[in-house]
Every structure is written in C-alpha cells, then in structure tokens.
Structure I
Amino acid sequence: MSGDSSVLPGSTQAAALLRAMGHTARLEILCLLQDGEMTMSELARRLTMRGPAVSQQLAVLRGERLVVGRRSGKNILYSVADEATRGIIEVLKRRFCPI
C-alpha cells in the first residue's frame, strides 16, 4: 500500500485546515471574527498581542482561506471566510467556551 493514497479524498485538505486552526492565537482570531469584522489592530488589542504577530497568524489563516480581508480606507477588515468555517468555529465555541 502506498503512503500517498488516501481512503478519504479530502483528508489532506481537512488535515491542513485543522493544523491552521490548531494554533491558539489563530483559533482565538477566528473566534473573535465570529462576531464581525475587525482590523489587525483591533485583533491585536483584544488578544494583547503585538501587531506583527497577529499579521503573521492572519497570513496563515488567509493562506488556508479561513479568513478574508477587505479594504476600507487605510484599514483592512478581516472576517471569517465562509459559512462552513463559521460552523466549525461555532461548534468549537459551544464545546470549549460555553457562556
């Protein structure tokens, strides 16, 4: 049996998505963006992180197509990319962050 064959065709993509979400800061960013668009500066302030660190994590999330950005004047407003991602984050929030 070859190491590159897969029983589930989307498992490679699913594993990449879970790796991207598996970092605490990235998961926190996604949770914050569930409530609406935010700039990198707003995210940094809410997470008490430095701007460059947030930018680095946003780059990973954009690369995995989990967040999108839109320009508004000088700012870029980030949001969760799609309803599927929003659903995954909602399940995680219900399981691990009950209010």
Structure II
Amino acid sequence: MAELPELNPVIHGKLRLALLSLLSGVEEAEFTWLRSKTGSTDGNLGAQLLKLEEAGYIAVEKKFVQRKPQTLYRMTEVGREALTEYIQALKRLLGGAINA
C-alpha cells in the first residue's frame, strides 16, 4: 500500500484553506471583505489569519484611511508554494481513493 501524503495542518483547517484560496485570487484583501466572503466572526477570522501570518503564508499591512483603521492581507510566495503543495498532496490522496 502506498504511503498517504501528508496534508499541511496549518492549511488543512476549513477557514484557513478558504482564506488562502480567496487570497490566491487577489492582490490583497481587506479584513472586512474576507469576513463577508467567509461568514466568519471577527474573533475566529482574526485567530485564523494570525496562524497563517505566523506560518509566513500571509503578510499584513495596517494603516488608516480617512481616520479609520484598515487591515490588508496578501498571500506571500511561501504561502503560494504551501498552498500548491497542499493541493498536490490532496490530489494524490484523492487519486488513490478514486483508483482503489
């Protein structure tokens, strides 16, 4: 039996995978946009974004626009590579299940 591929536990969380998927398609995204797209609460979204930031998968920029705080997120090159590797591992895992 072939060895099962390892799925990156940082990416494997449902919300973290959704966030990386969203960020992979845009240059950058505001916190509020990510919240509306995922339907997440502020606290959960912030916690999951922090995990991705700590892993080096996303970069954060905080600034003020007309005296209002704005937090922008973008995917790093390390994050893109990690997401690509995760997708490849998932395809290997699913390919094995489909061919069984």
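Taking relative contact order in percent (Cα under 8 Å, 6 or more apart) as the criterion, the highest value among I, II goes to II.
If distance in nm of label points 7 Å out along Cα→Cβ at positions 24 and 88 is computed to be 2.1, which of I, II is the source? The structure behind it is I.
For which of the structures I, II does the calculation of mean count of other Cβ atoms within 10 Å over residues 8-15 return 10.0? Matching structure: I.
Read-outs: derived from the displayed coordinates by stated rules, not from any lab. On a predicted model such as this, the values are computed, not experimentally measured, just so you know. Cβ atoms are built from the backbone, for glycine too; each structure is taken alone.
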